[in-house]
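Take a look at the structures listed below.
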Structure P
């Protein structure tokens with residue numbers, strides 16, 4: 001499939017696909033006339049990247065998942081490096097949740113003070 005079809009099927013833009021290619025996450029195969037050509041495996045890679053970006057990973061953090069898929073695994077989350085990345089992200093999220101809960105408690109306390117004054 002050509003880049004436009006891949007973008008449509010993956011729910012992204014051709015610009016994003018070229019960006020992933022520049023960062024070495026998406027292979028760049030060319031037809032004899034110079035068009036980029038992709039297959040179903042590339043579609044899986046792009047869907048994995050997009051899914052990870054949607055939950056807060058940055059582009060570089062998706063690399064272990066892409067490499068895991070390229071190694072033939074059915075999921076990008078099956079390799080040690082991607083499991084480690086998931087663990088790090090979970091710890092980061094837990095830290096953020098803790099900070100948000102503390103901020104919420106302070107605001108709730110302030111609201112309580114204002115209502116009784």
Structure Q
């Protein structure tokens with residue numbers, strides 16, 4: 001049985017794809033290597049939370065820069081979209097990768113401690 005996606009989810013995927021192309025075109029030298037991971041759009045399509053990670057640099061500073069550019073990015077999204085209104089963009093630092101890396105290191109540490117105890 002095929003999985004059905006809601007309209008908000010389809011729009012979120014489209015916004016994520018377009019922002020992934022638009023953000024690198026911003027000519028702000030303070031922006032670091034940014035990856036847009038997800039765009040979650042509310043059911044009424046009025047707001048979109050844009051989750052991103054920063055490879056190198058200050059994530060909070062990059063969030064502020066992106067938030068300041070949100071109006072321009074909405075305008076660019078509107079030019080490439082058939083939507084009547086474009087959701088307001090709110091940029092959020094995605095910490096799931098850091099959380100996953102931390103969890104992985106804890107697991108590796110626990111396995112190493114177990115192996116050390118078993119060898120004694």
The value -16500 for helix-only ellipticity at 222 nm (-39500 (n - 2.57) for each DSSP H run of 4 or more, over all residues; to 500), derived from one of P, Q, belongs to structure Q
Out of P, Q, which one gives 8.8 for mean count of other Cβ atoms within 10 Å over residues 28-35 as computed from the coordinates?
P
With Rg and Dmax of the Cα atoms in Å derived as 20.4, 77, matching label from P, Q:
P
The value 2.0 for distance in nm of label points 7 Å out along Cα→Cβ at positions 36 and 100 was derived from one model only; which of P, Q is it?
Q
From P, Q, which structure was FRET efficiency 1/(1 + (r/R0)^6) of positions 20 and 44 (r between Cβ atoms, R0 = 25 Å, to 0.05) = 1.00 calculated on?
P
Kindly point out which one of P, Q the value 23 was derived from, the read-out being relative contact order in percent (Cα under 8 Å, 6 or more apart).
Q
Structure with the greatest value (metric mean count of other Cβ atoms within 10 Å over residues 12-19, set P, Q):
Q
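The numbers here are math on the coordinates, done by the rules we state, and not lab data. Remember, it's a predicted structure, so these values are computed and weren't measured experimentally. Cβ atoms are built from the backbone, for glycine too; each structure is taken alone.
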